[in-house]
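Input: structures, listed below.
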Structure I
Amino acid sequence: MIKEIVLATKNSGKLKEIKEILKIDGIRISTVLDFAGCPEVEEDGSTFEENALKKAKAVCEFTGKPALSDDSGLEVTALGMMPGVKSARFAGPGCSYEENNTKLLKLMEKIPESKRDARFVCVALLYLPGGRQEVTEGTCKGYISKESRGEGGFGYDPVFILPEYGKTMAELGLEIKNKVSHRAEAFKKMAERIKKCSTHIHGHVSIGKYP
């Protein structure tokens, strides 16, 4: 029986969102911040899933508990689907969210509104003791704004507009974001997976990719 899951991230923005989405009766949600000495993992994979797997596996092996991670990013059509897996470090190592957004807007400044489409992608991965994996994916389509707008959220939220609202993610607020975002979709699917597999944690097979 799964009684505790460790979230394999220290990102305060992600932690807040995921804890709001991932509420399952009888399962405690911990984070790597609750386990001193938990290893840092270099996210150098070529795909979102590779990075998510590296993080979840490392945390599971260190804590001995089921670990849940995600890797997410922004894919902009006009930029050849960049920044993609390099979204967090788009402006260089150790860069800030603001620096990433500034670089993105600079690259997009001559792109007309009709060609500014983009999408957020999130891959969530649960790694269980014994090696079994559960993987889900979420996406959210929109387009890139001409300037940063809004104070909420994190990352590229201030420059990502959802057409159905006419507002950036940063202008929507957490309640709405957690209904429509890529991370919300991936982790809602994951919550259902966890409920189904919580009494069957043994085995070494990865099942049901990207429903």
Structure II
Amino acid sequence: MTILTNTVIHADCLKALPMLNNASVNFILTDPPYITRYKSRDGRTVPNDDNDRWLKPAFAQMYRVLANDSFAVSFYGWPQADKFMDAYRKAGFRIVGHLMFPKRYASSTRFVEYRHESAHLLAKGEPRQPNKPIADVIEWSYTGNRHHPCQKPLAALLPLVEAFSQSGDTVLDPFAGSGSTLLAAKTLGRRYIGIELNKQYHAVAQKRLSQGDIRTKAA
């Protein structure tokens, strides 16, 4: 089976990723489950957020399909940071940067108020330094989580796609959710491939991507 670009596949990424050719994508930007059994205030959940069985196999496949001398960015949950870092390294990635996204609000509160998101910048091989390196602290705006319980703001994803890929490149998100990474890729003239397990989120992603120019629309 050949997977075309500019598409969102409704599937488990562990089944869909093996269908992609070696070194066939130029940049990966993804927001995988944080392995925290997250449930939003309205009761929504994230598939496979209750286990880590998918973690190492998924990153091994991501490494395989990523072109040599290219970047990946993965969001992660700090309580499981050791598991994510182990998965990256077992796959072959090097951690070459750390990104912080400060929030003006607390997403939850326990011993402290949780007011940031985090992501790792990963490298396969020896990618060239971006022409205009971005700051490792990126402003975060609240999306309202209308489309997904862990929805990332488009404005925070655009600079990542712009810095770590080129026009015409293929951007992959194996945990596509409601499609924000794919929207960022589309906006910046990149091709995209998304994979999403949940039927409802997959449908939302397809709808958002079909709505045309999204630069001026809500993320």
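Assign the value 26, calculated as relative contact order in percent (Cα under 8 Å, 6 or more apart), to the correct structure from I, II. It would help to have the intermediate numbers written out before the result.
Values: I: 21; II: 26.
Matching structure: II.
Tell me which structure, out of I, II, gives 18 once percent of Cα pairs over 29 Å apart is calculated.
Details: I: 25; II: 18.
The value was obtained from structure II.
Given structures I, II, which gives the highest value for percent of Cα pairs over 19 Å apart, for residues 20-99 alone?
When percent of Cα pairs over 19 Å apart, for residues 20-99 alone is calculated for I, II, structure I comes out on top.
Looking at structures I, II, which one was P(r) over Cα pairs in 10 Å bins from 0, in percent, for residues 52-115 alone calculated from, given that it came out as 18, 44, 26, 12, 0? Can you show the working numbers first?
Details: I: 19, 36, 25, 14, 5, 0; II: 18, 44, 26, 12, 0.
Computed on structure II.
To test your reading of the models, identify which of I, II gives -9500 for helix-only ellipticity at 222 nm (-39500 (n - 2.57) for each DSSP H run of 4 or more, over all residues; to 500) when calculated.
Working: I: -9500; II: -7500.
Label of the originating structure: I.
Say we calculate mean count of other Cβ atoms within 10 Å over residues 92-99 for every structure; which of I, II gives the highest result?
Details: I: 11.0; II: 15.9.
The structure with the largest value is II.
Here distance in nm of label points 7 Å out along Cα→Cβ at positions 44 and 148 was calculated and came to 3.0; which of the structures I, II was it taken from?
Numbers: I: 3.0; II: 1.0.
The structure behind it is I.
Bear in mind these aren't lab numbers, they're just calculated from the coordinates by the rules spelled out. All figures in this text were calculated on a predicted structure; none of them were measured in a lab. Cβ atoms are built from the backbone, for glycine too; each structure is taken alone.
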